[in-house]
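Derivation of every value follows stated rules applied to the coordinates shown; laboratory data play no part. Quantities reported herein were computed from a predicted structural model and do not represent experimental measurements. Cβ atoms are built from the backbone, for glycine too; each structure is taken alone.
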Structure I
Amino acid sequence: MKIRLTAGKIAQMIDLSAVQCNDDETRVRALAQRSREIRPCVATTLSSWIPLMKELLSDVDDVGIGGNVAFPSGAALPRTKIAEARHLVEAGCDEIDMVIDVGKLLSGRHEYCLDDIRGVVDAADRRPVKVIIECHYLSDDQVRQAAELCVRGGAAFVKTGTGWTPTGATLENITLIKGVVGDAVQIKASGGIRDIATLVEMYRRGARRFGLGLGRENAILDQVEAAPNGVVEFEMD
């Protein structure tokens, strides 16, 4: 099957973010402006900036607002994560990215992690929840275990990482996750996606959403627009 992607279609698969601790109001406003221009699927920022982002995009109905729970460590208590998810819903978030408790996962506390995911999924009130498993710190077996917990917990997506670790999404991790989740949940690749060739290969391996920090989208969209007829074509297995 041949896939044809334009810059507009790729933008609709992007979660564009300003989620570093030093992202100030100028940066958040720049995120809103860029979101108006390219129309990503979601514009994501840190919790305290959600009301401003909601205000800035109040007249834009095709860009969702994304919020983060227990970002970036994942180590908040489950009840704190539930409360944060509820606050994000009240603030107007359309999608929620939560960080799994990486330390508990590494300690083999799988039921704890499962209950943690379920709590946020319930609090999100039918809004999609993407569970960040932070692959950088995990072995292959732990990536598989985390992906299975996401499926069991009712997540909409498995997300590879926060983008705060030394390494981002890898092709190998997308393949590992896809091998576990199949079509049960979707995959979001985040961190280290710098060119259209990488994005396309991740798409071929199963990723359908791509987390990019503000500014990282420029090179990718420029490469697509420079392709013949502004279209990137490739075959799916």
Structure II
Amino acid sequence: MERNTTLWIGAYLLLALLELTGEALDNRSLILYTKPLLMPVLAMWFVRRTPGIRRFLRHTVLAGLLFATLGDVFMMFAGGEYDALFFLLGLGAFLVTQACYVGGFLSEVNLRNGYLRKQPYWSAPFVLFLLGFLAWLWPGIPDGLQLPVAAYGTIITAMAIGAVNWRGHVHPDIFPGLLAGALLFMLSDCLIATARFGHPFAGSRVAVMATYLAGQWLIVRAVAERLRQAPERKKT
């Protein structure tokens, strides 16, 4: 089993390297061959790492990776003739991914028992950042996209807050990776929005994908270790 998981994560790293090379060289063919495979390969690593575990958290992460795959495919075609349509489809797919992660995180550590019940002020930096970031972007967001972008910003912020809520309720080795993954995923989407809505910068595509791929890997790895340490819960 360990050999199988090593092969899958090796494949993920190789695909990630090839995809990032494609972004750096603007090689569309390389991107088209590699990008749609990234999340399915990561999902296979996750399945192999957590065999036989039937938990809501596991199901939500797999569903999240499925919709992330759809989001990756839709976003590949944004920027073309049907740019707005594919961007909205991609945004919607990733919104479902974030909703899956939020549901999974809360199924393990809910708001009544989690870290934020005793330390609610830790939500404030995330909310303030979201409001400030949206205010900065707002003039450059087309009218038809303002509501979807705000909704997506809200759900990914909720995902990051849900990760914070695990602090002190999971093994100390798990929490830092989960939080780092959530923050990197959030950063990736902030970079997409920055580049798309009036503030383009050099190397944006590589930066977006590098933070996204690292974030997804850290989240999935943290969840896998959580499931392996507490594989089943007794029904009450």
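Structure above, values below:
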read-out: Value -13000, calculated as helix-only ellipticity at 222 nm (-39500 (n - 2.57) for each DSSP H run of 4 or more, over all residues; to 500), assigned to which of I, II; value: I
read-out: Structures I, II, by mean count of other Cβ atoms within 10 Å over residues 50-57: label with the highest value; value: I
read-out: When percent of Cα pairs over 28 Å apart is computed for each of I, II, the largest belongs to; value: II
read-out: Distance in nm of label points 7 Å out along Cα→Cβ at positions 178 and 226 from the coordinates reads 2.6; which among I, II; value: I
read-out: If distance in nm of label points 7 Å out along Cα→Cβ at positions 154 and 218 is computed and equals 2.7, the structure in I, II; value: II
